Structure P
Amino acid sequence: MIEILLSIAAFIVAIGVLVTVHEFGHFWVARRLGFKVLRFSVGFGQPILRWRERQPGEPFWPMSPRRLPARGSAAGAGMGETTEYWLSRIPLGGYVKLLDEREGPVPAEDRERAFNRRPIPYRIAVLLAGPGFNFVFAILAYWLLFVVGVPGIVASVGTVDPDSVADQAGLREGDRILRVGARETPTLEAAGLAIVDELLADGIIDIVVEDESGQSRLAELDVRGREAELTEPGALFAGLGFQPGPVFPPVVGELTANGAAEQAGFAPGDRILAVDGEPISSWNQWVEYVRARPGDSIAIVVERDGRETALTLTAEPVADDGELIGRAGMVADMEGVRELVREARTVQRYGVFEGLPRGLDKTWEISALTVRMLGRMIVGDVSVRNLSSPIGIAAYAGDSAQAGLGAFLSFLSVVSISLGILNLLPVPLLDGGQIVYQLVELFKGSPLSERTMAVGQQIGILLLIVLMSFAFYNDLSRIFG
């Protein structure tokens, strides 16, 4: 219950921050370019708090006097009638309401400040400002993260499945991943993003690795035609045939009282060497082997005090989400696991001046990958199960909040980029669709008819309903199996 409440709270904070950033972009540029802003609302519905700005002759955001419209001019008239600020009941969005003749009568003194009367390039600038501020937020957030230091795990190859794509390409357990394509991969996160990028580019993933002796080599993974399969949530590494490192050794820690392992004669500190004649090199490999054999008798060779000992374990059958699995009744040597994790940790940290271009590069990298994913999703080359509804976003928000401020800020950056890109799509109701309307008016010489715009709005609503339906279906499927 606490985790659910934390996820809801983190989601509300995330949406509140990112929507405020987005709408402030519209608001700030609109005020700069002489539009009359009637209301700035964070949230929808009736206001919880509201206040009105009353500073005749001055905008809310400080501006130099030479940029203020002259008093008594058409642009400066009515400056005393100022903007309302609302904090509204439904914290799932927000809006900036601009004066517009299409929505009702406009006083003559304010007519030139109405949205439909301002120059078309000014209108487009206001519409672009919301997504633009989302990208600026991501750049600054990544800058701050890089200056403080971004923790990560060194990119390395863990277990490799026999006869898999990774095995055939020559990847070996313990290899350190230096580059994917032309991109350096100092962390596992960077390697994962680069692998997806290469996958979507041409289906051939070039990975430069370094073995334990320091020798580097190129491994080429050809997965052309498998893009949709490999972009299923959680399917990338399993589909490629390897798991990222570090590799946790198959060393026994604590035993469950009267469990299968204790009855078989296991002791803490035993290192599992082989099962049924097959060598075992990692804890995950051991767990998967036992899991697949509920009720079976397994012949095991362990190393104990420098000598090999033969044991026989009968995997305890246990129901797990309606599936019968085998369980051994033991856990890994956690001290050894913690030591490996400490050795695999790394931190990306840059100076104040170097961190800013790094933040810009990171924002560009995530933006380009997101656009590519969306494009390939439309043509069916990427799984639509990657779409998340507010349910999924809330879960991610809660997980990142529990992981710490840095993880939450990184989550905000990714969502901010996604929000910016989503709003630039040429769909009516979104900023991108409104920009298309303005461009049509620019080349046509007159606004679109009200009927055309109404049809466009209906199409936009339908598209968003379809999109959200997919997203909710994905999240509910993950929750309920």
Structure Q
Amino acid sequence: MGRRSVLQSIREAIAGSQQDFTEGSLSRAITLLAIPMVLEMMMESLFGIVDVFFVARLGADAIATVGVTESLLLIVFAVAIGLSMSTTAMVARRVGEGDHEGASDAAMQALLVGLVIAVPTGIGGALLAPRLLSLMSAPAGVIENGWTYTAIILGGNVTILGLFLINAIFRGAGDAAIAMRSLWLANLINMILDPCLIFGLGPFPEMGLMGAAVGTTIGRGVGVLYQLSILFGGKGRIAVGRRHMRLHPGVMLRLLRVSLGGILQMVIATASYLGLVRILTPFGSSALAAYTIALRIIVVTILPSWGMSNAAATLVGQNLGAGKPDRAERSAWLTGFYNMIFLGAVAAVFIAFPGPLIRFFTDDPEIITIGVDCLRFISYGYVFYAWGMVMVQSFNGAGDTFTPTWINLFCYWLFQIPLAWLLARTAGLGPNGVFMAITVAESLLAVVGILVFRRGRWKTRAI
């Protein structure tokens, strides 16, 4: 594509495209889907970045509270992302088949499932916040001063599930720009409210750490309201109306069957992450704070990379629905190549200049030292991560959520956790042992994912 064509594609991607993604240039299709999906994921990562940026002014315990809460919240993310995988796969398959009514039915069933999950878990999370922090071996100062932050964040998980699920519907339909705009709005509200509620700026009360939770939850809630206005207002590729607001047992069972693999996939990955945090906690608040800060910086690039991988999921799902498995496969390989170039460039920056990035969040020497090591070690595996994410999302887009589940089980539980324990505790490498284990395990996941994907069994998956 020439320069003018590239600029036109970028403008079209941000404004929203009506292109049929089962026809025409794959490079253009990836561009039109990946740009808004990357921007969407960047906005998702900003929630944690903004919270840590302002909360860092409150001390190491406050940062550690955000970190431990995010660890607990990953269980919610696991369910939300697992449901989102099946939702995107089913909506994309129906759109590829030309069955827009079936896509709308799938969307409504996904929303009902999300609501049933979000309400009881939100209530339980809010009531049990101090105990959950204690189970994570959080320092006493974190439990005493941070439990209200945890209670509000966990209690408002319906907004998290809403953002993920409805954006999954939009992505499956090919409306990536709408998903992007909902995260823009949610983050704008959060960036305004966070400093106001934490420090009591203007007419706002000074709520400290709790203010960050309130601002983030309100921001996400506004984003969900915007999504619902588009989905029920008929302004996207698919629309949900009153005729869809009923139970469809067959559709819901298919959705839950595919979701089960996605949820297990993410629970395995999340439990592994919680295990890593548990291995890190005996090394103190500084180690936890450093890991939290470094992880926020890493997420800024990993989530956009995940967004690019989501483009592969949509293309695989829609092209399988259109009866074009070879085009579906080519879309995965091409997306993986683009993702590798992106993350390779990011890794070079993170490896060369980790210090300034960590010091942007804190001036604590111990936190900076550990954070620099974390950022550098994990970045060594970025090229592998690029391929691993695309392979996983390609399986998920095809509706084959169980293959990545088994890969995750092997690479995370049977390999990463034992390796992290051995390096950190037995070998005496401390936090650096955990960081090394992350790099090795994620690289192994990429290699296994590529080998299994090439076998092609995902092409015959029916959903």
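Read the figures in this text as sums done on the coordinates, not as results from a lab. Not measured: the values here are computed from a predicted model. Cβ atoms are built from the backbone, for glycine too; each structure is taken alone.
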Given a value of -0.46, -0.89, -1.07, -1.17 for log10 I(q)/I(0) by the Debye sum over Cα atoms at q = 0.12, 0.19, 0.24, 0.28 Å⁻¹, for residues 364-435 alone, calculated from one of P, Q, which structure does it belong to? Q
Out of P, Q, which one gives 12.1 for mean count of other Cβ atoms within 10 Å over residues 100-107 as computed from the coordinates? P
With helix-only ellipticity at 222 nm (-39500 (n - 2.57) for each DSSP H run of 4 or more, over all residues; to 500) derived from the coordinates and found to be -15000, which of P, Q does the value describe? P
With Rg and Dmax of the Cα atoms in Å computed for every candidate in P, Q, 28.6, 96 is reproduced by structure P
Using mean projected area of the Cα convex hull in nm², for residues 300-379 alone as the calculated read-out, with 5.6 as its value, let me know the right label among P, Q. Q
Comparing mean count of other Cβ atoms within 10 Å over residues 284-291 across P, Q, which is largest? Q
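From which structure (P, Q) was relative contact order in percent (Cα under 8 Å, 6 or more apart) calculated, if the value obtained is 16?
This value belongs to structure P.
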